[in-house]
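Values quoted throughout were computed directly from the atomic coordinates according to the rules given, and no laboratory measurement underlies them. Just so it is clear, the structure is predicted and the values come from calculations on it, not from any experiment. Cβ atoms are built from the backbone, for glycine too; each structure is taken alone.
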Structure I
Amino acid sequence: MREILITGGNGQLGTELKRYPWPAGWAIVAVDIDELDLRDTAAIEATVASRPWAAVISGGAYTAVDKAEEDSVTAWAVNALAPAAFAKACRAADIPLVHVSTDYVFDGAKQGRWAPGDATGPLGVYGASKLGGDLAVATSCRRYAIVRTSWVVSAHGNNFIKTMLRVGAERDTLRVVDDQHGAPTAAADLAAAVATIALRMADDAQAPAGTFHFSNAGETTWCGFAREIFARAAQRGGPSPHVEAIATADYPTPARRPANSRLDHTAIQAAYGITPRAWQDALDDILDELIGAAKK
């Protein structure tokens, strides 16, 4: 069996990577903080060196965006120093590294979709620490792929869909930001993209390296996303509150969010033949799992 090491094993992406139909002859070892503390760079290097991994998927991260503003040391340790340790160890062992990153490395000011080569400009600690991880991987590892994504959702963990369904069942009206633009990303679809890249890189030493963007296709705002969640939830007997559009200024948070998180998929399509499906289709699959199939 050829083995792939995965970090963040209990997160949204890690859960979907464990559910992914890996080809015969492949096995994954998915670890979380109780098995590998990402603040411990020596443990990271020892884990990578412990066996002949076919690839490493760095999916674990410090994702508490607002908390990171006060807990910057931990955010930087997990999001920047840990990827640096993985990059160093993977380079030493000649193992491909697939590192998952975020739209938060951008300032959100661009009109249009963000391409991998666009200038970065994070607005807060979370985005800055993730950019630090990107730079560490890109400068320290020869065989690497950085996959930036946005608005990750699934039927498990903490995410926007589950929050909306919970709060929507308690209130008749919700106020949701309508001036931040992006595309939701189903963790299952992200897992499939990451697995495709990892398998290719493990088999082909000349597989394309670099930075790629992946989200589901299309675009919306958080308000538009919420309205679609409830429209489709109602078809399944779920809640359907009124969603009122508000501005970011009306919902202040400790960390600033990018106003534009739309990602360009050209690079990942050209390099790996990955074409994302519409975010609405992905939403249906998640609601099917959470609530059940739409009623005829």
Structure II
Amino acid sequence: MLKFFLRRFIIAVCVAVTVSIIGFCLLRMSGDLAAVLAGENASPEDISRIAASYGLDRPYYIQYLDWVTSALRGDLGRSLFTNEPVSGLIMDRIGVTAGLAVASLLLALLIAVPLGVLAAVKANTWVDRSALVFSVAGQATPSFWLALLLILVFAVQLRWVPVSGSGTAAHFILPVITLAVSIMPSTMRITRAGMMEVLSSDYVRTARAKGLAPFKVLFKHALRNAILPVVSLAAVQLGLLLGGSVIVESIFALNGVGYLAFQSIVRVDFPVVQSILMFLACSYIILTLLSDLINAKLDPRVQLT
């Protein structure tokens, strides 16, 4: 197990370093930050002076090494727009984004997993076909369109929930539903495929031949093995929800990391965007590493891969 963890950890570190380099270079290459900070009517001398004051006139690799060195000490720099510490800006908003992502994932799992099990048990029936139609419809529905539709129906017309904001739990109902619907289809299909494969296996037929109760065969023997791909998928989806909440948080005006990223991109606030990019990338990498460890614990054969 230790060897498996070290191998996965080294891969995770390499991925994090690669993402940090690519993200840093792409942000710096997207435009002249010094010219943006100086304004439209700035003279070349003003632009040069600002570039020198922020260290933007140095080679990219030096800027990157300085940023990495400071980040490892916990210093992510200061916002170019508000002059606040970037770490403070992210920490103030991470609770909203994390809560939104976890709640959306739990709602999706509570609906998609039982639906996938039911579709597998009732394979090739109207129940199975209805579940597949729901999966295709959910996969084809854009999140921004669903968010606007939910606002129009439940917030504007029925007035059951608030339109936007993050002051109370009611403000999170529509965003959670929006994000949950976006990940339900893949979870349902993975659960259905895993259950159908497991239900046709020899050990399940043996359990049935021994006279075990159908409920016990289904959930103790079949689902335990079919759930392994769902664990990996759930970790990936949680990472996607953390990074993919930018649009949803912007639509519902939730004061989370995604909305902060949107504001920072509009303001060309590179230090904030760079830090959010790395935060989301590292969150995704850590969640993937944890899913690998959980799968290795549930199925020792995974450690051989």
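Descriptive notes on the structure:
- At a computed 20.1 (mean count of other Cβ atoms within 10 Å over residues 99-106), which of I, II: II
- Answer label among I, II for the case where distance in nm of label points 7 Å out along Cα→Cβ at positions 139 and 267, calculated from the coordinates, equals 4.0: II
- Origin of the value 4.3, where distance in nm of label points 7 Å out along Cα→Cβ at positions 51 and 243 was derived from one of I, II: I
- Parent structure of the calculated result 3.7, given that distance in nm of label points 7 Å out along Cα→Cβ at positions 3 and 123 is the read-out and I, II the choices: II
- When mean count of other Cβ atoms within 10 Å over residues 11-18 is computed for each of I, II, the one that comes out at 22.9 is I.
- Read-out distance in nm of label points 7 Å out along Cα→Cβ at positions 195 and 283, computed value 2.5, structure in I, II: I
- Each of I, II could give Rg/Rh (Cα atoms, Kirkwood Rh), but the derived value 1.07 comes from II.
- For helix-only ellipticity at 222 nm (-39500 (n - 2.57) for each DSSP H run of 4 or more, over all residues; to 500) computed as -24000, the structure of I, II it came from: II
- Among I, II, which structure scores highest (criterion: relative contact order in percent (Cα under 8 Å, 6 or more apart)): II
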